[in-house]
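Multiple structures are listed underneath, in structure tokens.
Please treat every number below as a calculation from the coordinates, not as lab data. Remember, it's a predicted structure, so these values are computed and weren't measured experimentally. Cβ atoms are built from the backbone, for glycine too; each structure is taken alone.
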Structure I
Amino acid sequence: MRLLVCDPTAPSAIAAMREAGIEVDVRDDISPEELEAVIADYDAIVVRSRTKVRQPLIDKAVNLKLIIRGGVGLDNIDVEYARSKGIAVRNTPTASSNSVAELTVGYLLALARQLPQVTASMKAGKWEKKAFSKGSEIAGKTLGLIGYGRIGRLVARKATALGMRVLAYDPYVTEAEEGVTLLPLDELLPQADYISLHVPHTPETHYIVNADSFARMKDGVRIINCGRGGTLDETALYENIVGGKVAGAALDVFEDEKKDRGQRLLSLPQVIGSPHIGAGTVEAKARVGEEVARIAIEFAAA
């Protein structure tokens, strides 16, 4: 099997695939035009979030049998079209879950104590002890999870251990772990002090948190999105922060991550953010690589 690695992948994974007899070419900075020119030469490709595998590319992939997405989401792949062409599409859904969950909890604490803002104040040579001594504890507060899949469950466990009350909304889940209460979304929203999104971006979840949602929330709510851009109406979030309804927000993902990149929101002092780094830990990258190699090796041996 001849496989092309299109995005950065752990060297140990590449070595493992080669040891298993797979012919691996690494071009982890390949451009879309270059990929279209060579895709017909490969049986399998490995992508992360940078490389897009859309219908025009799939049409040129006359020998392609397997697409491996190193990561959770499949937003950058035309999955159904690929499968209609007999191409298997696989991902690594569990490899980075803990890293995303830990970033979410980090944001919970950062929002509660305004850690990025107070650090910026200190770096500017200020000593604003009185201004920043109005934080709050997260113990005893209510966390509302929108999405209770792998990552949502990990966030719930960590939040429960920190003394939070956890509510979750997920129409595809009927049972929750001890300490977590499943509720309809309309019942969850008015009870939560913090709301964290952990759903894929689909037509069903597009703007699942919108202007109407904010109207149902309690005053002073804080919002976290380490899931997917497009699930949160960023215009409505901006308006509700400026209007005083929302006390703060922490965003690792944005609706437009190519041009706007959340700059309007990040201009607000109540908003903190990061450039989609939820899975960006040494441990997660290693696990993603291990899973990518396992998928490729098993597929080649089948």
Structure II
Amino acid sequence: MKDDINDSFKLYLTEFTNSNEPIRFIRRNPQIPFPLHTHDFSELVIILSGRGTHITKYSRFELSAGDVFVINGETTHGFENPKNLHLINMMYRPELLTRNASDLTKLPGYHVLFNLEPKFREDHQFNSKLHLSPQQITGITPIILEIEKELGSDNYGRLFMASARFYSLLGHLCRLYSKDEVNHGHQLLRIGKALGVLENSLQRQVSLPELTKLTAMSVSTLNRTFKEATGYSPIEYHLRIRIKKAGEILCSSDLNITEVAYRTGFEDSNYFTRQFKKIAGISPSEFRKRCF
């Protein structure tokens, strides 16, 4: 590792794979010490055996078999003190996930694994991570082997098949995380539940009482924790994703403004127009004109 902990370098997915390939599978057996670095991709790390230390600019976290975590984009990280550390590193472009998450966003574990745990990792000292039992690792091993097999082949359709297996793996992990209740992870799962409800309720308004009942949090605790996680209160977050959805409808249909408002949970088209302009900076009609 370099002497200055703030000194790091950047890796690019094109260094490991062809530019048209959205996923890269690397089996580190063993993982060697690796200095602090960033990258232009995300990576899913699964620890299969051994021990080691995952390092960031500010902290060091001990790793053991069964640990699963995500490194997003510009996060500075590396590895120290590996002892027979065997891990799988799946590099992927973030848009691969955001474009195709589908109803995975209904699972609290999706939000915790990919967004909340990485964001709160320093605060929670890695105690919110997903940790798999030996039986659970055995359960996902066939999927991992299929991904490795497809990416290592020359068959036509290999990228499609590998991506399909990759999504299957993510689905399994998100389901497992949704059932996990480790330390701070339990609180993150409750926020994950709220995020799941909001992101899948784009055709209606969601009330604070509904969310406080769902998360078993007081209004003040929910607002504070949610804002720490997303930068917005639950209601403001929901408003923004409904406006985003409205923008997508405006650009992909010829529905009038009132119909778009109704489809995104606004009963009053004038109120919808005001909120749209407040968030998007232009009116819905002007937004539609800029789509073409």
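When distance in nm of label points 7 Å out along Cα→Cβ at positions 69 and 141 is calculated for each of the structures I, II, the largest result comes from I.
Going by mean count of other Cβ atoms within 10 Å over residues 117-124, which of structures I, II comes out largest?
On the way: I: 12.9; II: 18.6.
Once mean count of other Cβ atoms within 10 Å over residues 117-124 is tallied for I, II, the winner is II.
A value of -14500 for helix-only ellipticity at 222 nm (-39500 (n - 2.57) for each DSSP H run of 4 or more, over all residues; to 500), calculated from one of I, II, originates in structure II.
For FRET efficiency 1/(1 + (r/R0)^6) of positions 189 and 261 (r between Cβ atoms, R0 = 25 Å, to 0.05), which of I, II scores largest? Spell out each step's value before the answer.
Numbers: I: 0.35; II: 0.15.
Structure I comes out on top.
Structures I, II were shown, and FRET efficiency 1/(1 + (r/R0)^6) of positions 53 and 277 (r between Cβ atoms, R0 = 41 Å, to 0.05) at 0.95 was computed from I.
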